[in-house]
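Readers should treat all values here as calculations from the given coordinates under stated rules, not as data from a laboratory. Computed from a predicted structure; not experimentally measured. Cβ atoms are built from the backbone, for glycine too; each structure is taken alone.
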Structure P
Amino acid sequence: MNRVMVETAAKTYPVIIGEGAVEMIAPFIEQMAKQPTRLFIIADESVRSLHGERLRSALPGKIPADWHDVPAGESAKSFSVFEQCLTRMLECALDRHSLVVAFGGGACGDLAGFCAAAYMRGIPFIQVPTTILAHDSAVGGKTAVNHPLGKNMIGAFHQPEAVVFDTVFLQSLSEKEKRSGFAEVIKHALISDDALYHDIRANINSASDINGSFLEHCLKRGIEIKGAIVKEDELETGVRAYLNFGHTYGHAVEALSGYGNVAHGEAVACGMIFALYASVEKNGLAFDIPSFAAWLKAAGYPVDSGTLFSFEDIYNVMTRDKKAYGGTVRFVLLSKIGEPYVTDMTKEELKKIDEHFRKEAVKW
């Protein structure tokens with residue numbers, strides 16, 4: 001069992017990673033300084049059908065527990081589902097010492113965390129992620145729901161009490177879900193760890209390779225990287241923005257595709273390629289982008305998904321991104337692997353990069 005401690009100004013909490021980690025939930029809850037009066041499990045309905053009994057048996061039996069199912073995937077992060085959750089929380093008479101448990105992928109965790117942040121101005125919650133993607137989203141305290149005009153635009157920072165990441169749950173993931181989650185691992189490597197990046201290139205060539213001890217090593221290392229950044233910048237006023245590498249363009253592709261059609265990580269993979277081309281244009285980054293793009297494509301990533309939309313459509317979505325400022329779009333670029341930086345990009349610069357991106361995409 002691996003354990004990573006995440007330190008923030010708000011609190012320090014453990015991320016427990018490994019096969020059978022879910023069995024640590026009851027001991028952790030029983031050792032909390034303020035014993036929860038009630039548990040409220042917000043569960044992805046698909047995950048509950050597969051793994052619900054495993055979590056149920058791991059919860060402390062002495063504390064009353066209510067379950068509330070939400071739709072699978074990004075459709076959970078809507079205003080209507082958010083309202084349904086809060087209504088059910090009120091009906092179950094949760095108080096300020098009740099504990100929310102998020103049980104599902106990144107979307108479920110974002111939703112449940114925001115419910116916990118909003119209910120009575122904030123009650124505690126625990127993340128029990130069941131996807132590779134959630135190794136990123138479950139750590140760091142970002143919670144949100146989507147708006148039709150932008151992803152994650154309505155939310156709050158609310159740190160969990162713990163993250164319990166049982167790798168047994170990952171065995172039921174589809175290849176699409178594996179790819180999506182592993183894109184965030186690749187992102188962590190590119191912004192922080194050259195050795196990890198080259199290990200990934202050497203070990204992963206298809207979704208079927210994303211498993212076993214190497215995957216667990218990558219998850220632990222990715223969480224360590226994110227934890228170190230969050231410790232330095234909890235509220236994203238500085239270096240935490242580096243974690244958005246690939247996301248500005250990727251979020252636009254995801255939104256234009258219709259949430260759930262192109263998975264989050266798949267869109268981020270496309271966004272990382274765009275950001276690498278921007279890095280070459282902006283500061284002469286030395287990086288073999290065609291090789292990187294071809295590798296991603298061979299692993300099943302839809303690397304050219306951004307070319308399905310006009311530059312104007314993509315640009316309009318990017319300007320609504322939380323990172324946009326004063327008529328420019330804020331991008332995370334690389335000076336080299338492990339050295340990210342944030343810069344503002346004008347529409348003219350982005351259009352030039354977009355034209356080059358489209359020309360190159362036909363070659364991959």
Structure Q
Amino acid sequence: MKKIFISILSITLLVACGGEDKKLDKVLEKGSLKELKDKKAEIQTEVDALTAKIAAINAKIASKDTVQKFVLVTAFKAKDTVFSHFLELQASVQTNQNIVVTAEYSGMLNDIYVTEGQKVSKGQKLAKIDDGGLSQQLAQLEIQTELTKTTYERQKRLWDQKIGSEIQFLQAKSNYQAQQKAVDQLKEQIAKTVIRAPFSGTIDDIITDEGSIVAPGAQIIRIVNLNDMYLEAEVPETYIGSIQKGTSAIVDIPVLNEEIETEVAQASDFINPNNRSFRVKIEVPNKEKEIKPNLTARVKINDYSNEKVILVPANILSENAEGEQYVYIAEKDGSDLVAKRTIVETGKMQDGQIEILSGINPEDSVILEGARSVKDGQKISIK
């Protein structure tokens with residue numbers, strides 16, 4: 001349209017000025033200063049008149065050009081909805097029942113009774129270390145203990161009948177008790193040569209082979225239980241009032257492409273002075289046994305919810321010189337629609353959506369596409 005206006009102006013000027021070329025040339029060649037100024041004023045008057053005519057034509061074109069009259073936008077109806085805000089943190093999967101069983105006795109690892117991947121029960125025998133003859137010593141000690149027990153029982157019967165001396169009875173009793181303690185101590189030593197499962201789980205790794213010489217503390221077998229899985233995360237102290245035991249959470253494990261709804265099992269009462277955070281523990285159900293220790297996970301903790309709030313895309317918000325945020329809504333102005341700038345108060349944001357605390361009412365038409373280009377009071381058309 002601007003090109004049309006320029007063409008009209010150009011043609012008009014050419015026509016108006018064509019006949020005057022010779023007169024102008026004569027004035028430019030031989031005219032005095034006064035004649036030059038008069039000629040300039042004459043031409044300026046003609047230009048002003050043409051400009052006024054063009055302006056009138058433009059106004060008439062604008063009144064008939066309905067396509068250019070309105071700015072095309074899109075809009076949506078504001079509605080009350082539920083808004084949940086989540087604090088997102090990185091964590092790794094852990095389990096309390098993931099340990100390496102170690103030897104408590106020195107000797108040769110004679111037998112391993114399990115294989116990798118095998119399910120075992122709590123207390124089940126996993127391996128046996130050579131006891132170095134302790135079993136034979138125990139057998140002999142038990143025979144001696146039986147003898148001291150018999151002697152004690154006979155002395156007790158006699159003493160109960162007031163026969164014999166008290167010293168003989170007490171000596172027999174002391175000998176028997178000493179022998180019994182010796183037997184118990186030896187049994188405890190022998191028990192250390194048998195490696196048992198501390199809990200029910202799966203044999204993950206047999207670290208030491210049969211026939212190896214081991215010492216106390218030597219790693220023998222790793223056993224894992226995948227039932228009691230959890231995450232631990234550090235939460236900034238600013239959330240201490242909104243995150244506590246029972247707060248709902250979502251655990252996302254990218255490797256498994258799995259999201260699990262769970263809750264906070266424990267929230268620490270201690271603030272770490274180094275990073276001003278507190279620790280939370282989140283249970284992770286693992287019915288299918290696909291989740292493994294040390295898997296990387298993202299946890300989203302629901303720190304805030306609003307049951308009735310209007311949400312808008314954050315990218316339609318603008319800010320004025322006073323720092324106020326605003327959006328545009330479509331309003332009726334007679335038979336036309338116009339864009340109205342509306343100051344809003346915002347709250348929290350999640351996934352590109354931001355809550356509007358005030359400024360927009362349900363059923364308002366909020367401008368979406370075109371929100372950054374329209375002006376206050378500008379006529380619009382919703383496509």
| task | Consider the structures P, Q: one of them gives 0.00 for FRET efficiency 1/(1 + (r/R0)^6) of positions 193 and 305 (r between Cβ atoms, R0 = 25 Å, to 0.05) as calculated from the coordinates. Say which. | result | Q
| Given structures P, Q, which gives the highest value for distance in nm of label points 7 Å out along Cα→Cβ at positions 233 and 249? | P
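Of the structures P, Q, report the one carrying the highest value of FRET efficiency 1/(1 + (r/R0)^6) of positions 73 and 97 (r between Cβ atoms, R0 = 35 Å, to 0.05). Could you put the intermediate results ahead of the total?
Working: P: 0.65; Q: 0.05.
Comparing P, Q, the top value of FRET efficiency 1/(1 + (r/R0)^6) of positions 73 and 97 (r between Cβ atoms, R0 = 35 Å, to 0.05) belongs to P.
If Cα extents along the principal axes in Å is computed to be 61, 41, 35, which of P, Q is the source? Let's see the in-between values first.
Details: P: 61, 41, 35; Q: 163, 45, 39.
Computed on structure P.
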| query | Thinking only about distance in nm of label points 7 Å out along Cα→Cβ at positions 113 and 241, which of P, Q has the largest value? | reply | Q
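Could you figure out which one of P, Q the value 2.3 for distance in nm of label points 7 Å out along Cα→Cβ at positions 25 and 145 was computed from?
P
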| Source structure (of P, Q) for helix-only ellipticity at 222 nm (-39500 (n - 2.57) for each DSSP H run of 4 or more, over all residues; to 500), computed value -10500 | Q
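Comparing structures P, Q by distance in nm of label points 7 Å out along Cα→Cβ at positions 201 and 225, which one has the largest value? Walk me through the numbers before you get to the answer.
Details: P: 1.4; Q: 0.9.
Once distance in nm of label points 7 Å out along Cα→Cβ at positions 201 and 225 is worked out for each structure, P has the highest.
Comparing P, Q, where is FRET efficiency 1/(1 + (r/R0)^6) of positions 49 and 137 (r between Cβ atoms, R0 = 41 Å, to 0.05) highest?
On the way: P: 1.00; Q: 0.00.
Structure P gives the largest value of FRET efficiency 1/(1 + (r/R0)^6) of positions 49 and 137 (r between Cβ atoms, R0 = 41 Å, to 0.05) among P, Q.
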| said: Comparing P, Q, where is relative contact order in percent (Cα under 8 Å, 6 or more apart) highest? | reply: Q
| Can you say which of P, Q returns 7.1 when distance in nm of label points 7 Å out along Cα→Cβ at positions 33 and 345 is computed? | Q
